[in-house]
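The structures considered in this document are given below.
Throughout, read-outs are computed from the coordinates displayed, never taken from laboratory work. Note that this is a predicted model, so its numbers are computed, not measured. Cβ atoms are built from the backbone, for glycine too; each structure is taken alone.
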Structure P
Amino acid sequence: MSRFVVALVAALLGVAIEMSLLVRAQGQQTLLLAEESKHLSQLRQLTFEGTNAEAYWSPDGKWLVFQSTRPPYKADQIFIMRADGSGVRVVSTGKGRCTCAYFTPDGKGVIFATTHLAGPEPPQVPKLDIPRYVWGVFPSYELYLRRLETMELIRLTDNEGYDAEATICWKTGRIVFTSYRNGDLDLYSMKLDGSDLRRLTKTIGYEGGAFYSPDGKRIVFRAYLPKTPDEIDEYKRLLQLGVISPPTMELFVMDADGRNMKQITKLGGINFCPAWFPDGKRIIFSSNHHDPKNFDLFVINADGAGLKRITYHPAPDLFPHFSPDGKWLVWCSGRNAEQPRQLNVFRATWRD
């Protein structure tokens, strides 16, 4: 999600993971709490090294693609693994910084954003005197398609601004992504080969982390839309520096063509990484509105009703994604972490 993962984890999640580590040291750490067993069971940890984020299913439910910072790499690279955690291998170049990978409809490729073309070293966020977390929207991010059988790497975007946070509708084959072109961070869509580019949002502010509904008719995303002159000025000033630092983010739903945009959360705090249930009627997401120092998973109807909490762990829970058949939920969590700010990929059976 931009990303934004490293900065968000470092700034907001360190305290929560340290608390979880303390609980573990006191012999009270469990992977799944009793309050979570209403909807989750058979919890299994899939990764055990590095800091991992954004694990997403393949169309056949047999593989996962995710990003990870682990030796020997200096920043996030893209990996795939089987649904049981085996067969891990890197599929990005190992250079630069990568983010936001997603399987193609045929399951034979993954798209992701990478800065490797600008150089082997990962770009760094400038040091700014801002009390909130800050993450870089690096202009060197471009979208690529990696063919997993041949390892051919195909460039999809060629833009002087940020292109990242891409996901694909497996039914229509269209990509939705965030781009800094036309003077703002907006959502765009295009075909899988990079053609037929369409702008979906035009409101001043950041829109990102978008997902198509299973039928391809709607899109859910997170957004920070500054309202006051001071908020707008700060947003634009930071954007010129290649960073954003939203004080809040809320969730929105709109039609796939960008029409009928509706805000579905008004919770305050940071609400992000939304993903659709396979039924296309509900959305699962992560939020810290209930506790600024920690993130948990919540479910909400696509119309904004029926908010329900799913996880209660003292460690952060982020980036939920359902298997295509709805039987499994995968997400990233600080539970069972061996060091502060570490996230691992977990998989559990979903009980509806």
Structure Q
Amino acid sequence: MKVLILGAGASKEAGYPVAAELMPTIEVDAKRSGNAVLRDAWQHWEETKNKAPGALRLLLDDPNPEVVISVLDLCGMSYFAKPERAVRADRLDEFLSRAISDGKIPDDWFTSPNAKWLYDADTARFRLLDCLIAYFDWKHYEDWSSSPDRREYLRRELTKLRPGDVVITTNWDTGGERTLFEAGLWSPRDGYGFTRDLRGESDQPVGGVFANPSKILVLKLHGSVGWYRSGDEIYLANDFLQRFAGPDEEAVYDPAALRRGAKPDYDPVIAYPSFLKKLDGSAILNIWQFADAALRQTDEIEVWGYSLPPSDSAIRALMNPLRERLQKGQVRVYVHVPFDDVEAKKTRWRWKIFLPGAQVDKAKLG
């Protein structure tokens, strides 16, 4: 069995941003959007950032999105950002009522300007997530509606895989699984490490290419665009599913998506870039367990486009047993990091330190 590991760099040639490009990309997308809610979401984030006190303003301007979103995560986790601490006791009931209806909260309801900013920062985190999801939703549509030739470089690598092989990815986009779907090697029905009871016309079990068993698993460690949580269950959005199907194929849907309510039930399953990634729920934990089993059993691992960033400590723990397996000659690991810029050199150094014995080279995907 072979394991292929894909990071953000593996999607770059298909038109996706790497981490350093993420914030500018979603800013442009939000500002150009015809969706007023999306433009307002980005504006809320910018206003919150511009009002940040002291050195926090510098941190929120950091080009590394993991620094920015980690700061917002910490604000949301803070004892002082909680409504019972941030809002005056005599206004708390009115505040909770307005918060549910998205009504504007007067500044003088807060206990202090700093308490208001912490509360606004926590809200800004969700608005940024709205912008990020909207961008990847649009890219999923663009991939469906445009020529698959843009992913030819990816197809040349993925179609080398054989039944039983596993793809492990930190990406939210669908470039990898879409390419495997086109080759008849994967289906969203059972290819993500969990099975969905997908339905077609007249509420019958889905047929055609969606019904074919997946020959290759795609394990998305950080969740995905199109995934949502209902209780402890992950379901697939219906427009997400339909954008795998061809124009002449029947409608396909996940019955659980029809039961989805309005916010706050709307709960996307995406571990956004942060040093405090949220990885919980039995379905996500099962995906990590499957990834662990695959890495322990495989005799060959190939890594494309993954920089092993310091924030991904959970993935370092997941891959740590490979150190011993490499020393014993039980597994071969190939890490490909093209280019000779400073970041590429840092990435190759991180891999050499983390996995002594791995072959680290400058090969380019496809």
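Quick check on the output: 41, 32, 28 is Cα extents along the principal axes in Å, for residues 141-268 alone, derived from one of P, Q. Which one produced it? Let's see the in-between values first.
Details: P: 50, 33, 22; Q: 41, 32, 28.
It must be structure Q, since only it matches.
Looking just at mean projected area of the Cα convex hull in nm², which of the labels P, Q belongs to the structure with the highest value? Mind dumping the intermediate values first?
Working: P: 16.1; Q: 19.5.
The structure with the largest value is Q.
From which structure (P, Q) was helix-only ellipticity at 222 nm (-39500 (n - 2.57) for each DSSP H run of 4 or more, over all residues; to 500) calculated, if the value obtained is -2500? Can you show the working numbers first?
Numbers: P: -2500; Q: -12500.
For helix-only ellipticity at 222 nm (-39500 (n - 2.57) for each DSSP H run of 4 or more, over all residues; to 500), the value -2500 is produced by structure P.
One of P, Q was used to compute distance in nm of label points 7 Å out along Cα→Cβ at positions 173 and 237, and the result was 4.7. Which label is that? Walk me through the numbers on the way to the answer.
On the way: P: 4.7; Q: 1.7.
Only one of P, Q returns 4.7 for distance in nm of label points 7 Å out along Cα→Cβ at positions 173 and 237, namely P.
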